[in-house]
Structure P
Amino acid sequence: MGAQNGQLTVMCGGDAEVFANVAPVAACFSRAFTHMGPCGSGQLTKMVNQICIAGLVQGLAEAIAFGQKAGLDMERALQALSQGAAQSWQLDHRGNTMAQGEFNFGFAVDWMRKDLGLVLQEAQRNGARLPVTALVDQFYADVQAAGGGRWDTTSLITRLRQSV
């Protein structure tokens, strides 16, 4: 959906001259196209992005599930939160759909698991410690096991709604 709407954020590695030559083409499908350095730097930056998103979506899922259990009007709560330090793209664009149990938007769980697998593999190689990312990856595995592989990444909240 992001590419179709020209809204992707692209992090690219490689030769700076080649990057400059392809930038006009990338403008057709991206709102941001950033040269990150030598080959591989774009992929590593994408990994950093996925680490950020995984933790953020899990936090948002927990917050919404908590608010719902507490009896809050989550539409109103999310609107209030979007005005403060908790504001994020995920909260603004997916908070209400998460609260309503709608998961047919954007980036699929299957794709996130693929990306997090690459992240964890690189972390093992470079010695980075990613305990939250590894945990959220397992949470996404739970969503896949429940049949949600094609749901969007905000479907993490479904794990918190299951009866124990």
Structure Q
Amino acid sequence: MKVEDFFNQQNIIDLSFFNFSNAITACYYARDNLEILKVNGNFLGFFPILGNVKNAYFPDVLEQIGLPGRQIEEFVRDITEKGTVLIPEIKISINDEDRVFSLLSTRTKNESFTYLNGVQGQFVDRTAEFNLRKERQNLLEEKIRDREIIEEKSRQLESLATRLQSTFHRRFTKYF
């Protein structure tokens, strides 16, 4: 008999997920076969359109939130072959609002409790960061455009000054 047989499987899973249940990110825990066992409240809050995802196949959830098929295939391949996945940018439209998330997932291993062997992951809402980055980029582009306008106006003023000087010089030398 194994030590894990003496413990309530659901209680052990709940305990191992305790920190995730209080996380500010959207967390999930799935079996080795990517069947979702648990999600935290933020998962449901971040993706209200999904509803109950318990027992759903995680790649199907990724498809429902709009991840392209190529990225879903990469997720499955990387979690299978490498045991870890980082997708730095997932753009999702939720209730007509564009949001940006990162997805971090890893395989878990536990010798004592084999039912904790699976995949855990979290979506990090990076919308504010990406909006600030976009705003910064827009400001930089605007600064470059302003500099180009100032340089063009300076060239025009220099050209006008040169023409005025030439005209003044011709008229002034005419009298002397």
Structure R
Amino acid sequence: MTSVRIRPRFKAKYRMKPEEVGELVRKHMAELDCGCSAKILPGFIVLNVRKQEEHFWSPQLSLSFEVDEENEEFTIIRGLYGPNPTVWALFTYGYAALGILATFLGMYGFSQYTLGQNAAILWSLPVFAVLALVLYLVAQFGQKLGAEQMFTLHHFFEDSVGHRIHIE
């Protein structure tokens, strides 16, 4: 399930009503000790690992489901695996900060270069590229650390709805 994708996802269509999805998850959670916790809302479910097993890199599975417009007997379920929103925000702001700094320093450096002045600040651009690569590799490392818990969430949801789900 771990891949070069930062946030694996899936989309599936099943012959059931949207309300049934939440009930199936609730029922399955009551039946066994799955190692998961869930927030179940109409049309949306968030599956997390239990607090006792949670660590910085623990994933969560966000599920949304709605009636298929073409055939109302079917429900479209979309799942998105990702880190805790705090971790996700940390990486998003990290990439944004690197991008903004690289853009402004690049504009300043190229301005200096075109004016024939010292443009040594342009050497910071490869440094920012390396920092972005390091940030990406740290995210991949964290995804690998949370892989087993991601499998737990995935298999729990598959067992709940009684269908096999292919991750994209």
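What follows draws every value from the coordinates through simple rules; no lab data is involved. Since we're looking at a predicted model, the values are computed, not measured.
Source structure of the calculated read-out (relative contact order in percent (Cα under 8 Å, 6 or more apart), 30) within P, Q, R: R.
State the single structure among P, Q, R that was used to calculate semi-axes √(5λ) of the Cα gyration tensor in Å, giving 30, 20, 14. Structure P accounts for this read-out.
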